[in-house]
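Read through the structures below before going on.
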Structure P
Amino acid sequence: MKWTAKDVDMYEQTKEYVDTALIPCIPIGSTNMKAFAEMSEHVSLIANEVERQFKGRVMLFPPLTYFVQEQIQARVQEWTNMLKQAGFQHVCFITSHADIADETFVYVPALPLEHADDTYKQKVVRQQVEQVMDALVAKWTLKN
């Protein structure tokens, strides 16, 4: 489910089955803007595909957008606490920003794919989607 009026209505009716919040983390910076834009596009693509695969169990939230100079950990903890209070048992943050990647995040490197052929792009995206899906399944398994 996505953060849309239609999907939120569906969530309200089936929230006992939707136990996972998925949040893309999007960095913004005044230098290397193209690299940050690529990260944003890449993480959004991966998150949307993971949501599609796990529709009915995962709610894809709007991105947590931050400036690269920020200390993001406090905001991540706030979001985690609020989402858990709202009833989500599992909270998963996805990032392509290596500078913040730690055990809190599922890190998916944004590879320069703009000049790669479509077959290669699809293969890379599929592998990274599987990586995120594996991380979610591990979260679900460890908590049960």
Structure Q
Amino acid sequence: MVLQPKPMKPEETVDYNVKVCWHAIARMYNLQAAKFGITTSIGFVLLNIHPQEGTPATKIAPKMGLEARSLTRILKSMEEDGLIYKAGDSVDKRSVRIFLTEKGLEKKELARQTVRTFNLKVREQIPENDLAVFFKVINQINVLIDSKKIYK
């Protein structure tokens, strides 16, 4: 006789809780970003561009878990808004680097402060040992997903 797993309520599943939490964080970040005239996605891109050296365009999407197509649209919008500019890489002529304008640097600092404040507030409310367990579990889930062992 094969035992069937007990049906789970959505709130008892890992993916539901991760998704609900991420959506709450995204809503909170979007409200803050809107105050500065940007979006959460733009804020994350800004945070992933080196302030002095720029960043190769090909390195940004993987850092954010985005497809290159999605990043291309965001970068186009950011360039039109005067947050970034593109320049050829001085070492690898085939590569394009993304640089921040003065306006981009200002918005990056606002995004950095927003993320920092959120993390400080969380750390004030949640004990360090609980956060350590959280980070350990999240990393284990990512390793499991990356290993592709879930649906083999």
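Quick note: the coordinates plus some simple rules give every number you see, no bench work behind them. Keep in mind that what you see is a predicted model, and the values were worked out from it rather than measured. Cβ atoms are built from the backbone, for glycine too; each structure is taken alone.
Just checking, which of P, Q has the largest value of relative contact order in percent (Cα under 8 Å, 6 or more apart)?
Evaluating relative contact order in percent (Cα under 8 Å, 6 or more apart) on every structure, the highest lands on P.
Can you say which of P, Q returns 15.2 when mean count of other Cβ atoms within 10 Å over residues 14-21 is computed?
P
Going by distance in nm of label points 7 Å out along Cα→Cβ at positions 94 and 110, which of structures P, Q comes out largest?
Looking at the calculated values, the largest one is Q.
Thinking of P, Q, which structure, once semi-axes √(5λ) of the Cα gyration tensor in Å, for residues 70-125 alone is computed, gives back 30, 14, 7?
Going label by label, the one that fits is P.
Upon calculation of helix-only ellipticity at 222 nm (-39500 (n - 2.57) for each DSSP H run of 4 or more, over all residues; to 500) from the atomic coordinates, which of the structures P, Q produces -16500?
Structure P accounts for this read-out.
Who wins on distance in nm of label points 7 Å out along Cα→Cβ at positions 102 and 134 among P, Q, i.e. which is largest?
Q
Given structures P, Q, which gives the highest value for FRET efficiency 1/(1 + (r/R0)^6) of positions 78 and 118 (r between Cβ atoms, R0 = 25 Å, to 0.05)?
Q
Assign the value 1.04, calculated as Cα Rg over 2.2 N^0.38 Å, to the correct structure from P, Q.
P
Supply the structure label, taken from P, Q, corresponding to distance in nm of label points 7 Å out along Cα→Cβ at positions 54 and 86 with the calculated value 1.1.
Source structure for this number: Q.
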